[in-house]
Structure 1
Amino acid sequence: MLRFRDETAIPAMANFFASGVLGLGEKLGPFLWQFPPSFAFHVNDFERFLALLPKDAASAAAFAQRHDTRVKEPWFDAPRKNRALRHAVEIRHPSFLDETFVRLLRKHGVALVISDSTAGWPYAEDLTSDFVYVRLHGTETLYGGAYIDEALDAWAHRIVCWANGTQAEDARLITAHKPRSRASRDVFCYFDNDQKVQAPFDAKRLRERLQEGSFSGSSR
């Protein structure tokens, strides 16, 4: 687990970026930074973490050069073509349900992961970046349980709203302050209900709904 409260923060993150992830180039998607249920929100600590996140591939490659000896075969070649990097944060402690947290994410352009699960983790749909990152962890247990048709219909409606730059009317929000208006947002949706190999089938059913184009983006 990476630590962000002391002098180990920089080499820990540098080791990650030196591990070879930048070799994905144009295929590199958003970075997911997941925090455990024991990790509470502390403004100064979290802002320090957000400030460390490299905004583009060139910055990440430069950061990776600060890796330590735990990375045996570092790879952090500077990209031929620089590109922006995207970061998303998944929270699991209720102390993050704080307007200050949302303001920090918007300040740094980091997405709040919309995380659906049975584990009792905090759930919020505040839009804090130019993209949306959704994780669907299951309906019966953590990582288990298929999504019924009605649930997939609801997620399809939300995805269309987000893709159109808007928000569902019944969105559960931390703050009433609206994000900057956008004509559209990229949406990344991942099914994590992989027990009994349910995830790919649910993903296929959701994709079919979106391809049909039968869901409106009516919103607030």
Structure 2
Amino acid sequence: MLNEDLTQPQGPEVAARVAQPYDLAARLSADFIISDTNCAANVLVLTSKEVIGSPASIDATNDEFTKYCPNCKLTFQNVSVPDWSTQITNITRSAIQSDPNINYIMPLYDSMSQFVVPGIQLAGATGKVHISTFNGTPFVLKMMQDADVVKMDVGENPSQVGYAVVDQIGRILSGQGPIASGDEGIQLRVFTKANVNEAGSPPELGKGYGDSFVQNYMKLWGKAS
């Protein structure tokens, strides 16, 4: 099973999981906003609570701002995944027009950004309101390369996730038993203008993370060359 955070309990019906670092990703996104605004952030956080990792991300976001920028303002708005394309743009525009001091949008999932950017533009806030988000989706990294709205995107390498899933399956089939916590050490990388070109030009899925994990898994499985 994928998509649960390490901080979330594993369901009794699940034989094994590869836990995702949603908590850490949200904290990194919050930390970037706090740093970039010199602790003067007014943030619209866009959530999708039906996504299994969202509760961990929301809790981590609240906790990180409380710890390091208690005077920062957070406004949470939930948008169900099927409504992203029809609601996010208007929600973003309306929020900025209602509170012109908003300076960051934090979509929990970076694919929301394609609908956030038009909302920022319609509100006349281009250059004033920016995005910090999570996933490292190639088209969002391309948005970062091409303009200055998406300032940070925490990326996760899907190739490493795939190897982690195979590792857990192999542990079960061999009788060894899975890693109980599901912690396969999935790595994250913070992408900004400074390093986004390492993801390719245009960005490619899984590029920019290195490949040392491949040899590490091969060694673990006794297949190292």
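All of the numbers you see were taken from the coordinates with simple rules; none came from a lab. This is a predicted model, so every value here is computed, not measured. Cβ atoms are built from the backbone, for glycine too; each structure is taken alone.
Source structure of the calculated read-out (distance in nm of label points 7 Å out along Cα→Cβ at positions 63 and 207, 3.1) within 1, 2: 1. Given a computed value of -9000 for helix-only ellipticity at 222 nm (-39500 (n - 2.57) for each DSSP H run of 4 or more, over all residues; to 500), which structure among 1, 2 does it belong to? It traces back to 1.
With distance in nm of label points 7 Å out along Cα→Cβ at positions 47 and 175 derived from the coordinates and found to be 1.3, which of 1, 2 does the value describe? Only one of 1, 2 returns 1.3 for distance in nm of label points 7 Å out along Cα→Cβ at positions 47 and 175, namely 1.
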